[in-house]
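Structures are listed in the sections that come next.
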Structure P
Amino acid sequence: MAEPLRILSIGAHPADIFDQSGGTMAHHASRGDYVGCVVLTHGARVHDAVISDAMFHREAVPEGPELLALMKERSNVKADEVRAACKILGVDDIYFFGADDAVLLVTEDTVKRLARLLRELRPDIVLTHFPKEGDGLTNAHATTGQIVMHAISFAGSVDAGDRNPPHRIARVFFFGTGAASTPRNVWDSEGGYYNDVFIDITDVADKKLAALDCLVSQGYGGAYARKRIETSDGAFGSAGGCAYAEGFISLNAETHYYLPLTDHALKVARSSDHENITRTSYRIQTD
């Protein structure tokens with residue numbers, strides 16, 4: 001591209017943007033592209049060391065007001081972790097919507113708020129969750145993907161409460177599915193969709209690992225981060241012909257003037273079998 005791109009990664013929970021697109025964000029930020037992030041929920045109920053872990057083993061949880069105060073405190077901890085992780089990736093703009101992650105639903109207020117942000121930031125590319133992830137109904141990731149799709153549609157028209165003109169998103173990429181999992185329930189039998197874009201993040205896997213290490217309250221730092229990089233990003237990498245990758249699902253097919261051929265595809269085609277095996281077998285130092 002002759003001009004810098006504007007990219008917005010939108011996640012349901014504080015850890016999602018790093019888990020699914022941290023390496024891709026680091027690439028574009030270092031290239032000089034604008035990279036922003038949206039976190040829809042405060043995430044205090046999900047994987048939190050105090051709320052979802054310690055509370056699990058109590059005989060009773062605190063009274064309502066005390067519990068709500070504790071959840072606010074924990075959500076602030078998560079927000080600080082997100083800021084620290086974004087700093088490692090070179091990302092400055094973070095938008096916290098603060099929705100309760102108890103029951104995330106597609107609501108008019110959330111859709112309009114996100115649409116107004118899209119008109120304000122005017123991103124070229126949006127990264128977000130696949131709207132049919134899991135059962136596509138009760139899965140917060142899927143609901144987030146649906147909220148984003150509604151917001152993208154509404155952002156393309158005028159809004160009486162917004163002075164910014166309509167804005168259209170050029171490309172939408174959904175976070176990839178299936179990297180480190182195998183079909184294990186009835187919802188996994190649906191589809192025909194597949195990961196059709198892989199971003200080689202081998203050179204920034206250490207940055208992604210450091211970002212995940214910031215998410216201590218989520219339980220993502222330490223052993224989990226290292227396991228996740230190897231199993232999920234490693235599996236995406238094996239599928240994409242590199243050591244570590246992030247997978248995405250394109251919303252729409254692309255139109256080209258000439259037949260597209262990536263540098264990566266050419267390098268793989270011009271490398272021997274053992275050269276390709278060596279490339280995909282590389283492991284980062286995780287100690």
Structure Q
Amino acid sequence: MPAALNSSLSTLRGFEAAARLGSFARAADELRLTQSAISHQVRSLEHELGQPLFRRVARTVVLTDAGTDFAQTVTRALRSLDDGVARLSPYRKPRSVIVYTSSAFARGYLLPRLACFQALHPDIDVWLDTSERPIDFDVDEVDILVSSRGDARGPHAIDRPLLADCRLPLAAPSLVSARGGQLPTTEQLPQWPLLHDEGSVSWREWFVRAGVPPGDAEAGPAFSDHALALEAAASGLGVVLGSVVAADGLLRSGALRVVAPGEIPQDTFQIYCDRRQITESHVRSVYDWLIDIAAEARPV
């Protein structure tokens with residue numbers, strides 16, 4: 001096995017297509033190459049790796065065990081490369097602003113308001129990054145961060161409080177109607193279908209605070225993404241301990257409603273910016289807009 005793989009990107013793409021499609025001819029059609037070109041690429045790769053990657057069977061090709069293993073590696077690498085290329089798009093736009101935040105905040109709070117911003121600033125493109133990782137303003141290409149986790153680093157990061165948050169039992173009106181049309185009492189809530197996420201507050205904790213026996217507080221569907229848990233609740237699947245900030249759009253539209261009292265405060269959403277970027281007019285416009293709409297937000 002060679003110490004390093006020196007094949008070109010086109011060779012790896014030819015191999016990946018042939019492995020996925022099980023045919024040099026179909027791979028050639030997909031990549032708009034000749035079948036002989038794909039065959040040459042595969043032979044070159046096999047020679048470089050020092051072992052066969054395909055077995056030729058009649059008019060088809062079948063991956064060897066080594067080929068199957070290598071195909072998984074190449075597929076992951078190409079997918080990662082394609083994702084990286086796609087992420088370059090905002091850097092080609094001189095008036096784009098990269099806003100990093102959680103999926104739940106982006107989908108539940110920002111998206112319902114984004115059209116208003118675009119109407120006010122048609123020359124500015126907002127790029128939402130919801131990959132949810134710690135941000136270092138000295139390393140990452142991020143203009144603005146909105147987070148309740150305090151996960152911003154860098155000596156040039158500045159921050160201020162943006163939105164207070166809490167968790168409340170939320171459900172769709174359709175679920176209330178299906179259960180007789182009456183909101184549950186706190187004591188009745190353990191008998192309702194419950195939804196769970198990986199947030200800091202569990203149903204068991206909520207029931208303990210409310211002084212209610214929790215029963216089987218872990219039963220029911222669970223979601224790693226709070227935005228999905230909110231959408232599941234809006235579809236009538238159950239009651240969720242929802243962030244009122246992340247659920248803002250669903251609450252305003254009537255897709256969700258508060259079904260029981262007993263809020264549990266959550267960490268405040270902070271807005272962060274790099275003080276070197278905030279002087280740029282397009283970044284400042286987004287920053288000020290986020291602060292303005294937070295000031296207008298009404299309590300549930």
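We did not get these values from a lab; they are worked out from the coordinates using the rules stated. Quick caveat, the model's predicted, so the values are computed rather than measured. Cβ atoms are built from the backbone, for glycine too; each structure is taken alone.
Comparing FRET efficiency 1/(1 + (r/R0)^6) of positions 43 and 235 (r between Cβ atoms, R0 = 35 Å, to 0.05) across structures P, Q, the highest value is found for P.
Looking across P, Q, the calculation of FRET efficiency 1/(1 + (r/R0)^6) of positions 163 and 187 (r between Cβ atoms, R0 = 30 Å, to 0.05) that yields 0.40 traces back to Q. When log10 I(q)/I(0) by the Debye sum over Cα atoms at q = 0.07, 0.08 Å⁻¹ is calculated, the result is -0.45, -0.56; to which of the structures P, Q does this value belong? Of the options listed, only Q reproduces it.
One of P, Q was used to calculate FRET efficiency 1/(1 + (r/R0)^6) of positions 35 and 51 (r between Cβ atoms, R0 = 35 Å, to 0.05), giving 0.75; which? That value comes from structure P.
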